[in-house]
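Undergrad: The structures considered in this document are given below.
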Structure 1
Amino acid sequence: MFNRLELSGLVLKAPIRKVSPSGISHCQFFLEHVSKQIEAGLERQSWCIIPVIVSGDNEHIHSIKKGSKIWVSGFISMHTKRNNIQQIVLHASEIKLID
């Protein structure tokens, strides 16, 4: 089973940083992606906003801030929010800051 997503974009809001009771660092933020893609031989605008979670030790986790341009790679999973609405979340295992 394959579950891998790569996306680049802009961090929309200041990330929320937490440490779990077991001592694992978590960083949550929203990533906005805008690009042009080719579909059926035609160019189209592609746009999305996706929540991202980074857990554990990552060299860039403390550098992420509102307005950062980043590339992330990881897997997607469904999360149920407090209001019982489900949403797809990208769990990033690799992050690179884009200049």
Structure 2
Amino acid sequence: MSALPPLDEEELSLLVRQSIGSEEEIGEAVVDAFVAVGVDVYERPTTLAEWIDPDVFETLQWSSGRPLYLCTQIWDHRVVITPEEVRIYINQVDI
């Protein structure tokens, strides 16, 4: 796995910004965001857990009072996760 370049969201093309419900698990919100942009995650040859360990969503201290985000590559898209939302950006290979 290669490292992602530094995050500069102004240079990326946003596909979707999806709020995370107060009772919604982050993994579920990530899947829902991909479904919202028409990515059939259930037909993919890999699962979310193969891209990122879902336990990381629970181990991060999302309510620490400090700005916090997680940026990773999932299903070949740049994904940014904050305590409030999931943002998915256009796969740069597709441009």
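Undergrad: Out of 1, 2, which one gives 1.15 for Cα Rg over 2.2 N^0.38 Å as computed from the coordinates?
TA: Of the options listed, only 1 reproduces it.
Undergrad: With helix-only ellipticity at 222 nm (-39500 (n - 2.57) for each DSSP H run of 4 or more, over all residues; to 500) coming out at -5000, pick the structure among 1, 2 it was computed from.
TA: Considering all the candidates, the number was obtained from 2.
Undergrad: Matching task: 3.1 is the computed value of distance in nm of label points 7 Å out along Cα→Cβ at positions 45 and 69. Pick the structure from 1, 2.
TA: It was calculated from structure 2.
Undergrad: Taking relative contact order in percent (Cα under 8 Å, 6 or more apart) for each of 1, 2, which is largest?
TA: Comparing 1, 2, the top value of relative contact order in percent (Cα under 8 Å, 6 or more apart) belongs to 2.
Undergrad: May I pose another question? Given a computed value of 1.5 for distance in nm of label points 7 Å out along Cα→Cβ at positions 61 and 77, which structure among 1, 2 does it belong to?
TA: Matching structure: 1.
Only the coordinates and a few stated rules stand behind these numbers; no lab work does. Owing to the predicted nature of the structure, the values given are computational and were not obtained by experimental measurement. Cβ atoms are built from the backbone, for glycine too; each structure is taken alone.
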